[in-house]
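For reference, the structures are reproduced in the following blocks.
Values quoted throughout were computed directly from the atomic coordinates according to the rules given, and no laboratory measurement underlies them. Here the structure is a predicted model, which is why all the values come from computation and not from measurement. Cβ atoms are built from the backbone, for glycine too; each structure is taken alone.
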Structure P
Amino acid sequence: MSQNRISLKRIPFNFKEEQQISGLAFWLRFVSVISVMIGILQLVLENPLLAAIQLIGAWFLWNGANKLILVIETDSADQDHLVDAILNLGNYFAFKGVLIIIGAIGLFLWN
């Protein structure tokens, strides 16, 4: 059964809430740029696996930041943009969580 969802085009955030969203977007972009630089360094050091890990994480963070900026700067689809931002953050943390589990298993098997 298909369920139609009515999306909120404009969510009325106050100034403080918009500042918090903007601040989160800034830090997501900042960490994303640092991750890209580390990924490029890993490529230079000929470690493509670590480079790929950094770049994939950076991609999720950058996309999440862009969606948060759209929430603040547009009035077209705030709810959709916010959901997309949360999905990108969720994907980032799921990706990092899988890496932590793989690392823990590797550490356990190594010893």
Structure Q
Amino acid sequence: MENANIKAAYENLVSVLAHESGGDLVNLHSMRRSVMHKLINAERGTVSKRNALRRRLSREQDNKCHVCGCDFKPKGKYAVLDRRIAHLGYVHGNVDLKCNECDRKKQEDKKFS
């Protein structure tokens, strides 16, 4: 049932965008990209908000990985925000700051990569 609802919502969106673009393909392309970015931001938050959260957690964790404790400062190391519960989003209390290696291992363990 959920898939039918999603399909109907998608088809409605496509129809509305086609109508609102007035047949202008450049305008339609721009509108699609705008909707895509708005949906991504609704899911993940804006880049600036995620960066602010990353800086806050980095200070709170003394620039160290939540899992292995490695320092983020050495060249080649960077911090990854990892949601504990995906649908709760990138908010303080629901994310851990991990090094790329620990995040990759988690993705492999869950068979996401």
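From which structure (P, Q) was semi-axes √(5λ) of the Cα gyration tensor in Å, for residues 23-78 alone calculated, if the value obtained is 37, 12, 8? Intermediate values should be presented prior to the final figure.
Numbers: P: 28, 9, 6; Q: 37, 12, 8.
Of the structures listed, the value fits Q.
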Q. Among the shown structures P, Q, from which was the value -0.48, -0.75, -0.81, -0.97 of log10 I(q)/I(0) by the Debye sum over Cα atoms at q = 0.11, 0.15, 0.16, 0.19 Å⁻¹ calculated?
A. P
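With helix-only ellipticity at 222 nm (-39500 (n - 2.57) for each DSSP H run of 4 or more, over all residues; to 500) derived from the coordinates and found to be -19000, which of P, Q does the value describe? Walk me through the numbers before you get to the answer.
Numbers: P: -29000; Q: -19000.
It was calculated from structure Q.
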Q) Between structures P, Q, where is relative contact order in percent (Cα under 8 Å, 6 or more apart) highest? A) P
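Taking 1.00 as the value of FRET efficiency 1/(1 + (r/R0)^6) of positions 63 and 103 (r between Cβ atoms, R0 = 30 Å, to 0.05) derived from one of the structures shown (P, Q), identify that structure. Please list the in-between numbers first.
Values: P: 0.75; Q: 1.00.
The read-out was computed on structure Q.
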